[in-house]
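There are structures below to look over.
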Structure P
Amino acid sequence: MKITIKKIMVLAIFSTVNMLAGFLFPNTMPNCFAQLNLINNKTSYINHIQLDTNFLLIPIQIELREIKTEFRYATTNNFTGKKLYKQPIAMLIEPAEKALNKACKKLKSKGLGIIIYDAYRPYSVTQEMWKIFPDERYAANPAKGSGHNRGIAVDLTLFDLHTGKSLDMGTDFDHFSDSAHHSFLGFQQEVIKNRKILRAAMEEAGFRALETEWWHYSLPIPTSNAPVLDLPFKTVYKTYQRFKK
């Protein structure tokens with residue numbers, strides 16, 4: 001993906017205006033900029049889970065043959081050019097994890113598996129991403145929090161269970177242009193078909209597509225109910241182990 005100097009300047013100005021507006025005129029900002037339900041310590045997270053275990057992040061069953069991971073943010077092969085994760089674990093809240101398994105079963109019947117690029121993402125990483133690319137079509141605004149921060153969103157693609165090869169989706173993951181949009185039809189029919197297969201399976205399982213990113217799906221639950229988490233993967237996983245004993 002090529003990001004021009006001009007585009008970076010425009011995006012930076014947009015981000016700065018948003019931040020200044022929130023600081024100077026806090027009472028005039030829309031509800032989406034209200035204070036987040038942010039959890040950044042283990043004790044608060046445990047207390048929240050004790051109130052509602054549906055918001056416990058659990059590991060996606062990557063030991064299954066039809067699910068693989070490719071954590072781009074644990075490498076420099078991502079739009080930031082930085083390693084943003086250390087020892088990531090693919091996790092979602094339980095309702096989202098169950099929905100993903102439902103989609104996997106549907107895809108498996110077609111001889112397909114999924115490759116997970118991202119699932120739960122600490123809020124501090126979302127902040128870092130926004131500094132680099134503050135465009136809400138492709139990056140989550142920290143003022144609102146991300147579905148990834150809440151454990152209800154997953155980035156993924158398809159692969160052939162027989163050959164192990166990824167299906168052609170027309171663009172790479174995190175390719176920020178209109179060619180990544182679901183509405184873009186300037187590809188061969190095979191690419192369009194592959195995107196439709198993924199979308200159909202995910203939506204049938206209860207997920208909702210993001211129109212500007214073919215790889216991004218989220219479970220449509222009220223975000224006010226799901227806290228924004230800024231916890232290390234290790235902390236989240238150990239909490240899961242505690243509750244599932």
Structure Q
Amino acid sequence: MLPVSSTLHTLFILTALATYIWVVLGMVQSTSPRTAKAANIFSLLLLMWCIFQSTLALNKWYIDRVSSPPHLTFALAFPLIFFAATMAIPATRKIWDGLGLFHLTAIHLVRIPVEIALWMLLGFKQVPESMTISGFNFDIIMGISALFVAFLVYRNKIGKKALIAWNIIGIVFLAVIVVTAIGSAPTSMQWRDFNQTNYAIIHFPFIWLPSFIVPVVLFAHVLSIRKLLQVRG
């Protein structure tokens with residue numbers, strides 16, 4: 001465990017839990033019977049994945065400065081491969097297509113407490129400044145704007161082009177912070193922030209950021225853009 005406050009640990013665990021609940025709720029409340037039916041098995045798989053990641057982090061498997069590629073790449077790469085594989089299969093692709101645009105947009109509110117946690121971690125010297133709002137992390141903008149954008153989506157008051165643009169900006173912001181996080185993590189691939197390494201990301205519960213929260217946020221952007229491109233006009 002990192003030498004940080006219990007408040008910070010609690011904040012991040014609750015953030016991950018809220019993300020999990022919202023994802024499952026989005027499937028359960030889907031108007032697609034296929035998506036709603038898949039909620040049970042997917043929620044179980046997702047829970048098992050988070051527990052598995054916790055076990056690896058608590059057993060210090062991610063504390064690895066030698067391996068190439070570093071162990072940390074597994075946390076992010078596996079969810080990406082899983083999503084790509086399920087999108088390539090028509091049956092599972094229809095499950096994702098059943099997720100509503102409101103749920104896919106509102107999920108980005110999670111970026112607000114994540115940014116708060118990162119700012120607090122900076123105070124404990126567990127992440128570099130580059131990973132916060134005072135550095136290259138502008139994700140809080142997406143989190144705050146998601147409050148208004150989700151409301152507009154719910155009221156059907158936002159245009160297709162504007163929503164696509166918002167999602168693309170979100171992907172760009174996410175890509176910037178992911179590259180920064182990986183580049184500053186204590187692995188064989190570290191190339192920046194040697195004076196203040198990104199220690200938090202390889203410890204519990206913060207390992208859930210690259211292994212769970214970031215993939216969910218990315219998938220939500222991709223699925224939203226896919227749904228919008230399928231709409232005429």
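What follows is calculated from the coordinates using simple rules that are stated; it is not laboratory data. Please read all numbers here as calculations on a predicted model, not as lab measurements. Cβ atoms are built from the backbone, for glycine too; each structure is taken alone.
Of the structures P, Q, report the one carrying the highest value of distance in nm of label points 7 Å out along Cα→Cβ at positions 112 and 184.
Q
Of structures P, Q, which gives 30 when relative contact order in percent (Cα under 8 Å, 6 or more apart) is computed from the coordinates?
Comparing all candidates, it corresponds to Q.
Could you figure out which one of P, Q the value -10500 for helix-only ellipticity at 222 nm (-39500 (n - 2.57) for each DSSP H run of 4 or more, over all residues; to 500) was computed from?
P
In terms of mean count of other Cβ atoms within 10 Å over residues 64-71, which of structures P, Q is highest? Before the final figure, lay out the partial values.
Numbers: P: 16.1; Q: 13.0.
By mean count of other Cβ atoms within 10 Å over residues 64-71, the leading structure of P, Q is P.
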